[in-house]
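Structures given as structure tokens follow.
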Structure I
Amino acid sequence: MTMQDTLRPADPALDALDTRILGEVAEMLREVIGEEYVVDMEIAMDTSFNEDLELESIEFVTLADRMRVTYGDKVDFVGFLAEMDVDKVINMQVGEVVRFIADSLRAGVGA
């Protein structure tokens, strides 16, 4: 399965950086979840962590660690989550994380 398999065809709302990050996050999620049902699942911007992926809290921790390794200190995923209330985290979609990472990386370029 390639990164392109995880994306909807030509989403005009996504630029090249968003598209790349969506593919990276989708791959990290597949590795972290490790369940057969997620291997062939389309992970898109509107995929929810709770309802669609059924991500557990320990998997969120593992995902945060993978993001730290992948993106370094430029992306503070733990800080991002810390600013949210529990309901917001539970209802979060993949696109929110993709946009956060992209914004963090863009901000780091100008620093």
Structure II
Amino acid sequence: MASDEPSRWAEPGLLILASLADGAKHGYAITTDVAEQVGVTLGPGTLYAALTRLEKAGLIEGLPAEGRRRPYRLTATGAAELSAQATRMQRLAALSLGRLGATPA
């Protein structure tokens, strides 16, 4: 797999949770943030399907619309889930790099 294909390993829900970890954002701002920070482009269908799933799971909540844009924010449950998943991913990265004889960047 080429290193320029991060979307193969990037779960849209986790990308959205990470984007919302520093404050509420509307869909376009989430998409822009994820693209800038991780290099993954979330298409509208992927983004809004993931937002719906995350909201139904209680990991994010929609705020009142600002014109045509509806911001979302992370819930306490969402923050706990993001922390747990990030910790798990960190352990996996350390294990993988250690077994490869590489050091973390």
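Computed from the coordinates by the stated procedures, all read-outs in this text should not be read as laboratory data. On a predicted model such as this, the values are computed, not experimentally measured, just so you know. Cβ atoms are built from the backbone, for glycine too; each structure is taken alone.
Of the structures labelled I, II, one was used to calculate Kirkwood radius over Cα pairs in Å, giving 14.3. Name it.
Only one of I, II returns 14.3 for Kirkwood radius over Cα pairs in Å, namely I.
For mean count of other Cβ atoms within 10 Å over residues 14-21, which of I, II scores largest?
By mean count of other Cβ atoms within 10 Å over residues 14-21, the leading structure of I, II is II.
In terms of relative contact order in percent (Cα under 8 Å, 6 or more apart), which of structures I, II is highest?
I
Quick check: 2.5 is what I get for distance in nm of label points 7 Å out along Cα→Cβ at positions 22 and 54, calculated from one of I, II. Which structure matches?
Label of the source structure: I.
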